[in-house]
Structure P
Amino acid sequence: MNMADLTALSPFIMLSITVILVMLAIALRRSHLLALVLTLSGLALTLASVSGAACAVPREITMLIRIDHYALFFLGLIVCGAFAIAALSFSYFEDRPGEQEEFYLLLLVATLGAMVLTAATHFASLFLGIELLSVSLYALTAYHRHSLRSTEAGVKYLILAAASSAVLLFGMALVYAEAGSMTFTQIASGALTPGTYGLPMTAGLAMVLAGLGFKLAVVPFHLWTPDVYEGAPAPVTAFVATISKGAVFAVLLRLFTTINLHERPVLFQIVSIVAIASMFAGNLLALQQNNVKRILAYSSISHIGYLLVTLLASGPMAIVAAAFYLVAYFITTIGAFGVVSVLSGKDRDADRMADYQGLAWRRPWLAAVFSAMLFSLAGIPLTAGFLGKFYVVGAGAESSLWALVVVLVINSAIGLFYYLRIIAAFFDRSEDRTVQPAVLIQPFGSVVLAAITSLLIWIGVYPGPLIELIRKAMHF
C-alpha cells in the first residue's frame, strides 16, 4: 500500500472516518442537528475526495477493488444521492418520536456498502459490499420500530434478502468451481477460449444474476418491493430505490460487460425475458394501485426493466445510456420521495391519494415539484427522464434490439396513465381528505427539493456537460 493507493481509496477512508465520528458524537451527546451536520459534512468531504482521487486512477487495490473513472463516477453519484436523502431526512424525523441520530449512522454505513459495490472486481468484495449495504437496510427499513407496517417491511426484507444472498453465494461457488478464480477479468479471460466453460458456469452466472436481481427488484424477484416501499420511512424508500439499486446495477454492468454477456446466449435470453417481464409487470401492476408509495414501487420495477436494455445492448453508447439514465433516475426518484417526506406527518407517511387532493391549491410549490418528477418518470420532454429514455432507446436501436425497444415505448405510454392520475389529484378540490399535511416545511427540505428540480430541468434542457463527463468516465 503506497500513497497513490491511499489517494485512490480516499473516498472510502473519508466516509469510514465520518461513520466513526457520528458514532462517537452519538455516544457523547445526542443531538439530531449535530448528527445531521456531521453526516452532511462527511459526505461533502467524501465527494471532494472523489475529485482528488481522479489523479491516482486507474488503480488496482489488491485483486478485490479497482478504482477507475467508472467507479469514481458512480461513487460521486452515490454520495450526492446520500447527501440529498440525509438532508431530506432531517425534516422527516425532526418531529417524530424516538431516537433519530442512529438513522444517519446506518445511512452512512449503507452508503459505504454501496460504494464498495461500484469498485468491486471480485466476488468477495461484491459480497462484502452487498452485505454491508443489506444489513444496514434491514434496520433502516424497520426504523419506525413502533409501527407494525415498518416492522413487517423490515422482516420481509430480511428474510427474502437472506434467501437471495444464499442464491448469490451458491452461484459464486459454481463459477469458482468452473473458472478457478473469482475475479471478473480472469473469469472473462477463460470465457474467450471456446469450450472452456460449460453448464456449471452458465448456471452459476444465472444464480449470481438472480441474487443481484433481488436487489434490483426485477421480475420474478420483485414481490417484496411494494410492501417494503410502503412500510419503510420515506427517506429509506428513496435510498432503496436509488442508491441501493444504482450500486447493484453498476457492479452488474461491470461484471457482464467484462465477461461479455453476448457470448453466452442462454444468459442473454434470460436477461431479455426478465427485462420485458419487469417492464410490463411494473407498469400494469402500478395501474391498479391507490397508494402513492406502492405506485412508485411498481414504477421502479419498470424503470430497472428499461435499464436492462442497456445491459443487453453492445457498444460504448450502451454504457453511456445506462449511466445517464441512472443519473436521471436518481434525481427524479429522490425528488418524488422527497415530496412524500416533507408532506408526511408525525403519525404516518403521506402515501394515500387523498393526501394529495387539492395539493395544487394548498401547496402549489410542492405540487409543481412533484409534477416535474412525475413528468420525468413518464419521459416527458424538457426533463432528464426524457433524455434518459431517449438514450436507452438509441442504445437498443444501435444494437438492433427492436423487440425490447418496442416494448419499452409501449410501456412508457402505459406508465403515463398512472403518473397522470397522481397529477390529476393535485387539482381535485374535494374536501374529503383524511390527513392535512403539516403547514411548515423545514428549510433543509425546501432547499434540497429546489436544487433537485433545477437539476432535473437543467439536465433535460442542457445535457452536454453531463454527457461529456460520462463519456470520459465510462471506461473499465
Structure Q
Amino acid sequence: MGLFGKIKEIKRGRELFELGIFDQAIKQFSIAISKRKDIDTYYLLAEAYFNNGDLANTKRTLLELISLGPSERMIKRVCELTGMKKIVSDEYYNSFPRFSPDGNKIIFCSIRRDTNGDGVVNQRDNSGISIIDRDGMNEKQIVSDDFLNTHPSFSPDGSKIVYLSRRRDTNEDGEVNLLDNPGIYIKDLEGGVEKCVVSDQYHNKFPSFSPDGDKVLFVSWRGYNSGIYTIDVDGKNEKQIVSDEYDNTFPSFSPSGRKIVYASWRRDTNRDGRIDLRDNSGIYIIESDGKNEQEIVSDRYSNSFPVFSPDGTKIVYLSRRRDTNKDGKIDSLDNSGIYICDVLGRKEKCIVSDKSYNKFPSFSPDGEQILFLGSGEPQRGTVDEGFFGWKGIYLVDISGRSKREIVSKKYYGNTSPVFSSARKEILYLAWRKGTKRGVYLADVNTPPNLQELKGLIEDNLKYNPIIITYIEGT
C-alpha cells in the first residue's frame, strides 16, 4: 500500500506541477517522500519549490538530495535549478565578460548605481569596468561608472585592456547614452594609466588587439558607412584597412595577425533601391595591410559574426538562409544556421541547423568544437517562445556531430558565452526570474563534484551581496 500510494502521489504531483499548482504539487511530493526517500522524488519536490519561488526550501531539499549520492545525470538536473558557478552577483546588470589570456582573471562591465538620477538602477545607467579572479575573489573596479563603458577585452599579454567609453553628449540631445559616440581607450592594468587612442569625434565599435598587441582593430563610421581601421596602441599611425564605400562590421584578426575577416554589405539584395543593413552581407578576408581583399562567402545569404579557427585555416559564421518563422520574408527575425568553411571559401558545411535560434559561434582552443548560444531543438509539448525564449549554451564538433548542452535553458536565460584559452571552461551571463545578469563559469567536460554542487546550492539559491574595492583615481 505504501509504495502504491507513493506512486499515486507522485503521479498526482506531476499533474499539479504541469498545471502550475505548485503548492499542491509540493504537498503530494512531500507525502511521497515521507513514505519512501528517493532521489528522483526529492528532485521533483525541489523543482516544485523552485517554481513556487521558495528558494529556502529548494535549497534545503537539494542538500538532502545530495546526502543520497546523486548520479552524474541527477547532478546535471540539479544544476538546472542552481545554475553553474557564479563569479559575479546577479543583483547587478553585468555584461561583456572576457577571460584574460592565462584564464586566471575575468573582465566585465557592471551597472550598479543610479548614475542618471532617475531614481532607479537599470540598463539606462552607466557601466563601470571591473576585474575579478576566476574564483570570484578580489574584485576591483578599474574604470569608473562615471562613464558609459562597453566591450572591454585584454591585450595578448594580459597587461592592458581596450574598451569603448562614452563621455560626452556628442549628439547634443542633453544626455550621454548609447546614442552618443564612444571613444576607444586603452588602460594599463599595472600602472593604471588610461589613454584615449581613437576620438569620439566618430562612432566607433568592435575594438580588439592584434595578436602581437601592437595595434587595435576597430570599426568607425566617418560618413554614411563604416570602414575598418587599425591604430597603434599609442594612438598613432591610424590606417584605413577596408573602405567605407560600404558598411563593414564584425572584424577580427587571424591568429597570425596577417589577415582580417569581416562582414560587408555591398549589394541591394532585397531590391528596395538602397544598400543598407536590411540587405544580405557577404564575408570577406583581407590582408592586415589592406591588400588582396577576397569574398569567401557570397551575399546570396545574410552572413555575420565570422571568426577564425585557432590555426587560421577555417572560418565559423552565422548564415540566415530560410524563412524559418514563416512570415513570408527572410530577415533578422529568422534563425541562422552555423556554418564552417576554409579560408578560401571552399568546403562549406552547415554544422548547426537553423531549426532553432543560434548566436555567438566560436571555436574551442583546440579548434575541434564550436561553442554557441542556442534555443536547442524544439521539444514536443513545449510552448514555442521564439526569439525571446530562454537560451542554452551548446558545444558541437566541427563535423556537425556530437552536439551537447553545456548550460541548460530550462530555468535561466543565458548569453555571451566565451571560451577560456587556458582551460576547458566557458564564461557567460545568466539570469533567472527576479534577478539581473550574473557572470557564471562552467567546465565544458566535467560536472561539479558533490562538494562543488553543495557550494552551488549554498551560493546561488540566496541573495549574495559582494564587497567591491574601488581603485583610487578611477
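Read-outs: derived from the displayed coordinates by stated rules, not from any lab. Just so it is clear, the structure is predicted and the values come from calculations on it, not from any experiment. Cβ atoms are built from the backbone, for glycine too; each structure is taken alone.
A value of -25000 for helix-only ellipticity at 222 nm (-39500 (n - 2.57) for each DSSP H run of 4 or more, over all residues; to 500), calculated from one of P, Q, originates in structure P. Suppose you compute FRET efficiency 1/(1 + (r/R0)^6) of positions 184 and 424 (r between Cβ atoms, R0 = 41 Å, to 0.05) for every structure in P, Q: which one lands on 0.30? Of the options listed, only P reproduces it. Thinking of P, Q, which structure, once distance in nm of label points 7 Å out along Cα→Cβ at positions 408 and 448 is computed, gives back 1.2? The structure behind it is Q.
Taking log10 I(q)/I(0) by the Debye sum over Cα atoms at q = 0.06, 0.10, 0.14 Å⁻¹ from the coordinates of each of P, Q, which one would give -0.30, -0.82, -1.45? Value -0.30, -0.82, -1.45 for log10 I(q)/I(0) by the Debye sum over Cα atoms at q = 0.06, 0.10, 0.14 Å⁻¹ corresponds to Q out of P, Q. State the single structure among P, Q that was used to calculate FRET efficiency 1/(1 + (r/R0)^6) of positions 136 and 256 (r between Cβ atoms, R0 = 41 Å, to 0.05), giving 0.95. Computing FRET efficiency 1/(1 + (r/R0)^6) of positions 136 and 256 (r between Cβ atoms, R0 = 41 Å, to 0.05) on every structure in P, Q gives 0.95 only for P.
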